[in-house]
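Each structure below is given as structure tokens.
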Structure I
Amino acid sequence: MRKAVIFDLDGTLANTDEVHKLAWEIALRKLGYDVKVDIRYLLGRKTIDIAKILIGESHAEKLASVKTEIYNELVKTLAKPKPCVMELINRLRDVEIPIAVVTSSMRNSAVQVLKVINVEPDVLITGDDVKLGKPNPMPVIEAIKRLNVDPNESVGVGDTIYDVMAYYSAGIREIIVVRSSVPLNVEEARKYDAKILDSLCEISDWFELF
């Protein structure tokens with residue numbers, strides 16, 4: 001029996017995957033870096049981890065700080081809920097299914113986005129709540145613990161392979177991937193028996209099973 005749903009935030013509940021990409025591009029230009037990397041493939045990881053991948057460890061904290069400042073300004077005007085978010089959340093509330101949001105974003109950024117899209121999760125785990133971020137299962141395990149449910153009673157919903165890996169490693173076996181601007185290796189996702197959808201709107205009928 002399903003007793004909880006765990007959502008990713010950026011690219012899953014909100015369009016902020018695109019905002020993160022823009023913030024990274026602006027921050028890199030501002031600090032004078034010309035990085036030939038498709039940032040979309042890194043989205044879903046913690047900010048500091050992405051910064052280290054992009055420019056190495058020595059100046060990663062500075063880049064991460066500048067990117068976060070830029071992002072926090074951009075989301076004020078650019079953040080929007082993905083289609084069918086409120087319908088899905090309301091349906092889960094109607095059947096008293098608790099929800100958690102597990103995100104690699106920092107707490108202040110995540111709270112800001114959640115306010116914009118009008119979602120209040122029962123549990124919120126952010127990048128500064130745990131030492132290791134996705135694809136490590138630590139943040140998902142913490143969410144499951146706070147929800148007081150078993151992994152096999154939970155559903156994980158995300159948009160990146162890092163979400164899928166974190167859910168699976170935490171013991172969740174019902175995993176839904178909703179396509180976003182982040183490129184998805186479909187074959188790799190299906191190795192984890194993930195169900196791949198084009199939109200949250202497609203989940204409606206599926207959640208009739210609750």
Structure II
Amino acid sequence: MSSRHDELLDAALAEWSKVGYAEVGVKEITARASVSHGTFYNYFDNRRQLLDVLVEREVTPFLEMFDVLEREMHRPVTEESLREVITAGTAKVLNGVLARPDSISFIALEVPGIDDRALRRDIELFREAGRRAGRILDNAVADGVIDRSLNIEFAGQVWISAIFSLVVPFLADGREIGDVDRLAAEYAEIALHGVSLSN
């Protein structure tokens with residue numbers, strides 16, 4: 001993708017994070033990016049399409065974190081290796097949020113209220129994150145660490161929800177998350193007590 005394309009996305013994110021989606025149109029985005037209206041329409045049909053592309057760009061790295069964790073899992077899975085993967089995954093997401101607070105705050109707290117389409121997209125992204133997290137847990141089921149009766153899709157969504165609950169206070173009012181590694185390890189311990197381990 002061209003640098004101009006990304007510059008427009010960055011400009012939109014900066015403006016929307018500062019004053020909100022409703023207050024910022026193509027005029028403000030192009031002014032921030034120092035490009036003409038015509039240049040904007042070379043890349044995007046309208047402001048709403050740019051929003052969809054922006055959300056996709058910002059969320060994809062988080063989804064890919066779970067893909068990498070799943071690919072790199074040591075097999076067969078053990079209770080200890082599962083604990084390590086849950087800890088690492090939780091810490092990676094938390095650190096990713098800390099690295100881009102304005103972006104994630106906008107996507108998590110403002111985008112769902114823009115319109116029904118944005119809300120549905122956010123819900124689908126949440127479910128997709130749960131599915132990808134669930135693949136990690138599915139490996140543990142396949143290797144006999146987690147009981148087969150566990151609803152993997154639901155468990156993956158619980159994992160994502162728990163991470164979200166840790167970051168919302170930070171995103172909403174700037175409260176400190178604290179020691180990310182400690183939080184992630186504590187969550188992994190709680191999560192393992194919440195699933196039916198096969199031992």
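Every number in this text was worked out from the coordinates using simple rules, so none of it is lab data. Only a predicted model underlies this, so the values are computations on that prediction, with no experimental measurement involved. Cβ atoms are built from the backbone, for glycine too; each structure is taken alone.
Comparing I, II, where is distance in nm of label points 7 Å out along Cα→Cβ at positions 71 and 175 highest? Ranking I, II on distance in nm of label points 7 Å out along Cα→Cβ at positions 71 and 175, first place is II. Work out which structure the value -13000 belongs to, where helix-only ellipticity at 222 nm (-39500 (n - 2.57) for each DSSP H run of 4 or more, over all residues; to 500) was derived from one of I, II. The read-out was computed on structure I. Taking relative contact order in percent (Cα under 8 Å, 6 or more apart) as the criterion, the top-ranked structure out of I, II is I, with the highest value. Assuming 21.2 is mean count of other Cβ atoms within 10 Å over residues 7-14 as calculated from a single structure, say which of I, II it is. That value comes from structure II. Between structures I, II, the greatest calculated value of distance in nm of label points 7 Å out along Cα→Cβ at positions 63 and 87 is seen in I.
Given a computed value of 104 for volume of the Cα convex hull per residue in Å³, which structure among I, II does it belong to? Traced to structure I.
Looking at distance in nm of label points 7 Å out along Cα→Cβ at positions 23 and 47, point out which structure of I, II has the largest value.
Details: I: 0.5; II: 1.2.
Of structures I, II, the maximum of distance in nm of label points 7 Å out along Cα→Cβ at positions 23 and 47 occurs in II.
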